Structure P
């Protein structure tokens, strides 16, 4: 009888210990790739492979590309904490955003086949600038208005737009297929399931040289082997020229068709991105 009691006690302790290990904050801690989950559910932000829509779906096996997101500092010169959230599902560039800010702060988060837009600091017109924030939780990382914010890391998500800056994840999904919705209500907890760190070391400005100002040809030297694309944007965030790369260390682009003015050159690779400004004469 004592042996049975001891076995039962050991089993209960094991269950309790396992529950305590699982019940913990799951936070954004650094630039990297993550799965984004709704706390208290088994639902994750997912790109629907059939429709291209963003929706909540149950977790897929492994690190399925439709559920893997790069969450890094936004490429625009912007405030601390503003992030861009992108995916390369299907080998395409997807950017998480809102289609418009009509009805803000009640908005539906979607994805578009494009890169995040380059805008000036304080300009939210790109509709793709998210802000990592904190929500009050208990010791297990579950929502608790009487709790405290995480000491380090983030567990909430806002999106900035011309109409305002207070729209946040606050609509918990109830079933697979639900849209991803933000509102101006309570701040609900997002789980950031960390996959891998992303570094921008390969995009050190000292390794890339651009002759500037430029006239009809943009000359770039010092490209690293993992830079896969160079794109030029107007100051309004519109892509005006793009070129895929395959290990080139230098590049000459014909920009004679561009009007005079300032442009943003975006260097993109698997480890991050770097932007530089040029003046077209």
Structure Q
């Protein structure tokens, strides 16, 4: 685990997977959840079929499926109450002054607070999709020749204000915050939105097949979910398309209903909105 400006997962083989993260002196959540996110990517790479290493069939299915693994570990596990019921005491031992008197429910509410954010990777689960929509719309207009590259900073700031009610003070907090475009990764951002949808549907299926999954997480036993993901998703390599994999694992095509239900259940409970 190394330090970088933007967290990422990289490697040359399933047995050589490397992660980076970043740290902020006044923002513990950024590094914790960024690291968990990249761990999800790393576990997928390590779980690919060993016998097919180096072959096309031994690769990951798609970027969307890859993001489903990182988003699941980061949010559905890492931002869950059961996870922190187990790990908060240990975190308080590491940061005794900063977390003195902080109880589980207050901590859980804090890490799931919904509010506008300038930075995509620090956005909450509810507003995160708006960050993706902004980038997708700008990419689409750029590729269709409707806008010029020079117009991106201004258009970015306008869309941020339109969608989230906040405006970046500089391009580092705006159009230049991601590494993707500088790497030529045009059209990558929608894979994060797809990842959320895949993750919610996979996690719902995992809970159905393992009724005690949340209890396992509460006990710090994460191996059950990892094994399920290895067997159901990772070991398939690229033998199936993303659409075929989802249907094989969950018994139905990809649907946004699972993600919507997940958000409504979780944040309805956090904010007392549940009927």
Structure R
């Protein structure tokens, strides 16, 4: 009898421990007024880690990292408008639009701050806007390879890469048109995704970059910028020079906060959360611990 009691107590402790790590899972489409967005949160605790992804990616691409971070606090990912389970949203898809939608999403989903922001690539631009517009609910940010503003705005440094990106955007636009006119239901269902990608890409080289460029500084907000060290081979002869330029711009971004830090993931490509997940999690958890 006593042995059975100890077994039951052990199972109860294990169950409580698991619940503490997993917390209440939020996996829903939330109405934000103009459309609905899908959000996925796991874990318990505060501050809440909120993750925004790169162009063409969904929150699911962070699942492994999200699950491990959820052992320490609540972690939320979401799908931007036009992606996966989220509805098509208002155009154009620039960073202020997306940051504003994320703020409403968190409020309507009952996910209270403060927030530790994590943004990869385009998500890094969006999170800079979020931090500048809503500083009262932001305790810090970790940005992974946010694209260099000087190049996004003018393209003067590497015009051949600028033209390559413009060509890719035109290809996306044609794909969106073809999908919307297709008689194949499966292909037609991709139209909203292609439209979102097209608008995000166009605004990345325009309004989104200009919006972020107007941010003077982040004062003393804890800020970590993690840059990739491995050149992108698809950039051809410009790959190494562009990578050095990108690193230089990332260092300058970290300097926009008196509490800023730049970290170079030397062996990583652009998808740092996949190539160097331990480094990313260490930076996030370190900031989290400092805030507690």
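Given a value of 32, 19, 12 for semi-axes √(5λ) of the Cα gyration tensor in Å, for residues 163-242 alone, point me to the structure among P, Q, R it was derived from. The value was obtained from structure R. Work out which structure the value 1.2 belongs to, where distance in nm of label points 7 Å out along Cα→Cβ at positions 27 and 147 was derived from one of P, Q, R. This value belongs to structure P.
State the single structure among P, Q, R that was used to calculate mean projected area of the Cα convex hull in nm², for residues 91-154 alone, giving 6.3. Label of the source structure: Q.
Values quoted throughout were computed directly from the atomic coordinates according to the rules given, and no laboratory measurement underlies them. Predicted model, so just to flag it, every value in this text is computed and none were measured. Cβ atoms are built from the backbone, for glycine too; each structure is taken alone.
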